[in-house]
Structure 1
Amino acid sequence: MLFGWFSLSPSGFDDALWLLAAAPALALVADRALGEPPARWHPVVWMGRALAWAGARLAPPAGQSQAAAAADGERRIFRIAALVWCVMAALVVVLAAALQCWILTQPAWLAALALGLFLKPLLAWAMLHDEVLAVERALAHSVLDGRARLARLVSRDVRALDASGVRESAIESLAENLNDSLVAPLLWFALLGLPGAALFRFANTADAMWGYRGERGGRDWTWAGRWAARADDALAWLPARVTALLIALPGGRWPRGLRAQARLTPSPNGGWPMAAMALALGVRLGKSGAYTLNTTARPPEAADTLRACAVGSRVALAATLLACAALLGWLALGMAG
């Protein structure tokens with residue numbers, strides 16, 4: 001049940017079973033102290049390579065004629081892509097579950113350390129924090145430098161952005177990825193262990209690579225990426241709202257108008273942390289031609305980037321402590337049973 005959180009018992013462990021609850025905190029410490037592992041050892045990189053290989057064989061060429069597209073069958077493309085996604089996701093879950101089962105046969109102190117170290121590649125806060133600050137430092141030199149640094153962080157076209165636009169994009173990226181890269185993996189780890197965190201990272205990576213409504217990389221993802229986009233939406237639904245709550249927490253109340261602001265964005269989930277950040281900082285955030293959040297507020301300034309990073313750090317700490325507390329609860333229930 002729940003990949004072992006409830007079924008744990010003292011029989012296979014020493015008296016330090018509670019140490020397993022420290023795994024999320026150990027992962028966050030490793031994230032800051034060790035940074036990202038090399039690409040050849042990074043499980044998310046492995047997922048990305050597998051998805052790139054499969055995607056190149058699933059999505060039809062973008063220049064394909066309507067007759068050829070009809071011959072292929074849009075629904076057939078959707079079904080095959082969904083099946084491939086499910087098979088790959090199942091493989092990720094099985095491998096993560098097998099790894100966790102082995103880890104849980106070790107002494108509690110070693111199992112806690114191993115869980116933290118294997119959880120680390122499935123989350124990334126330090127790199128996101130440092131990249132956003134690097135955008136602000138580059139912007140202090142020139143708008144061109146700021147755009148160039150921002151291009152490493154976001155997929156949108158940055159060529160026409162002014163200084164405020166660069167900051168808006170950087171702060172939005174921090175808020176949205178605060179959920180995708182930290183809160184959501186921690187939440188799914190607290191619920192389902194390494195398999196849960198790995199499944200979410202796979203779904204999020206698949207959405208980033210397949211979840212497009214039209215052309216990308218010379219291929220049409222309209223149907224090939226639809227399942228990946230919906231699966232990510234489903235898995236990120238609760239974490240996105242938890243992230244928004246944690247961002248708003250220092251204010252002591254649910255921000256007025258947050259729900260309405262979040263609905264202005266195309267994403268059913270990304271708008272929640274972005275809108276919460278805009279309201280928490282009292283600044284305007286948006287994407288030209290798409291949406292504007294907190295419209296009547298002022299544009300962000302250099303100090304607001306620093307404030308956004310500070311808010312993100314508080315959320316990272318709060319989410320980690322909540323994950324530790326949840327794990328402690330599962331362990332207590334398992335021992336009581």
Structure 2
Amino acid sequence: MSPSPQFRISQHRRIAWWGSGLACLLSVVGLVVSWLNPAIGSPLRPGLDFTGGTQIQLERQCAIKSCSPITAAEVEARLGSLTLPVGSKDQGPNLAGAKVQILDGGQSLLLRLPALSAEQSQVVISSIDGLAGPLKGSGGSVNTIGPTLGAQLLQGSVVSLLVSFAAIAVYISFRYDKIFAFLALLTLAHDVVITCGLFAWLGLFFGIEVDSLFAVSLITVAGYSVTDTVIVFDRIREQKKNLGHLPLADQVDVAVDATLTRSIYTSLTTLLPLLGLIFFGGSSLFWFAVALAVGIAVGSWSSIGVAPTLLPVLSRR
């Protein structure tokens with residue numbers, strides 16, 4: 001007697017394809033628009049890790065935990081009119097393009113500036129102290145990354161991504177036949193493109209930048225995506241022995257139905273700590289956790305709704 005799955009993914013395959021296709025299209029459009037944007041010039045807005053520069057975080061002394069209101073535009077205007085002492089170059093850096101973020105309800109300021117010397121950084125802090133002060137003597141930080149180191153970090157991140165993806169491709173190709181391997185790599189690309197596309201749009205509209213932690217999140221998403229897809233494929237191969245008399249679409253439905261609960265529970269238990277990082281992990285880990293959460297959610301979807309539903313179509317051809 002053939003099992004009758006409660007959930008037949010093959011009956012909803014067109015909805016799954018349209019949803020994933022639309023998400024991929026919007027992601028590619030976002031990456032292209034970001035690349036063509038003169039202010040960005042790359043598929044994703046690069047952060048301080050990749051471009052080099054100085055990042056200054058300042059903490060304000062607020063009376064009874066209430067800071068006087070201040071806007072990023074006011075701080076940027078003050079920085080734009082500031083004349084820095086001349087360093088090793090012929091003239092001081094131009095701060096007209098400085099980026100300012102107001103954090104924690106106005107209690108913290110985050111400044112993104114060109115690479116500054118220690119003396120120039122102190123001049124900037126003194127200027128901000130006159131506008132948004134008094135500032136706390138402790139709790140602030142000044143981080144400077146030179147353009148050479150930034151370029152090396154960018155190159156290292158790209159190389160690590162390519163090597164990890166190539167290693168996954170080689171493993172899948174030896175582990176499965178051509179159709180299974182192709183679909184596993186297709187879903188990997190699907191998950192990475194959608195995650196990158198989301199951050200491309202965030203960079204365009206909200207100025208969100210990617211750093212080396214984002215590259216780590218992409219490698220993690222790739223590993224999770226392939227693992228989740230492999231679980232479903234292994235179940236399909238097991239079903240062939242007992243359900244070889246059924247069409248492949250029915251075998252896929254049985255396999256997906258058998259692994260659906262486990263896939264959902266695994267994804268939820270992985271997302272729960274990421275939600276904790278998003279809400280309570282602070283600003284330094286916020287976008288890293290968002291990238292992981294989005295990638296894992298999309299990876300779970302692709303392993304259930306994309307790869308299995310495409311298998312019968314490609315097998316017939």
Task: Origin of the derived value 31, 10, 4 (semi-axes √(5λ) of the Cα gyration tensor in Å, for residues 157-204 alone; candidates 1, 2) - done: 1
Task: Identity of the structure behind 3.6 (criterion: distance in nm of label points 7 Å out along Cα→Cβ at positions 109 and 309, calculated), options 1, 2 - done: 1
Task: Entry that produces 24.7, 84 once Rg and Dmax of the Cα atoms in Å is calculated, selected from 1, 2 - done: 2
- [ ] Using the calculated result 0.25 for FRET efficiency 1/(1 + (r/R0)^6) of positions 101 and 165 (r between Cβ atoms, R0 = 41 Å, to 0.05), pick out the matching structure from 1, 2.
- [x] 1
Task: Answer label among 1, 2 for the case where mean count of other Cβ atoms within 10 Å over residues 117-124, calculated from the coordinates, equals 16.4 - done: 2
Open item on the list: As an exercise: semi-axes √(5λ) of the Cα gyration tensor in Å, for residues 141-180 alone, calculated from one structure in 1, 2, equals 18, 9, 8. Which structure is it?
Closed with: 1
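Taking mean count of other Cβ atoms within 10 Å over residues 21-28 as the quantity of interest, name the structure among 1, 2 where it is greatest. Before the final figure, lay out each step's value.
Numbers: 1: 22.9; 2: 14.9.
Ranking 1, 2 on mean count of other Cβ atoms within 10 Å over residues 21-28, first place is 1.
Rule-based calculations on the coordinates, nothing more; no lab input. Since we're looking at a predicted model, the values are computed, not measured. Cβ atoms are built from the backbone, for glycine too; each structure is taken alone.
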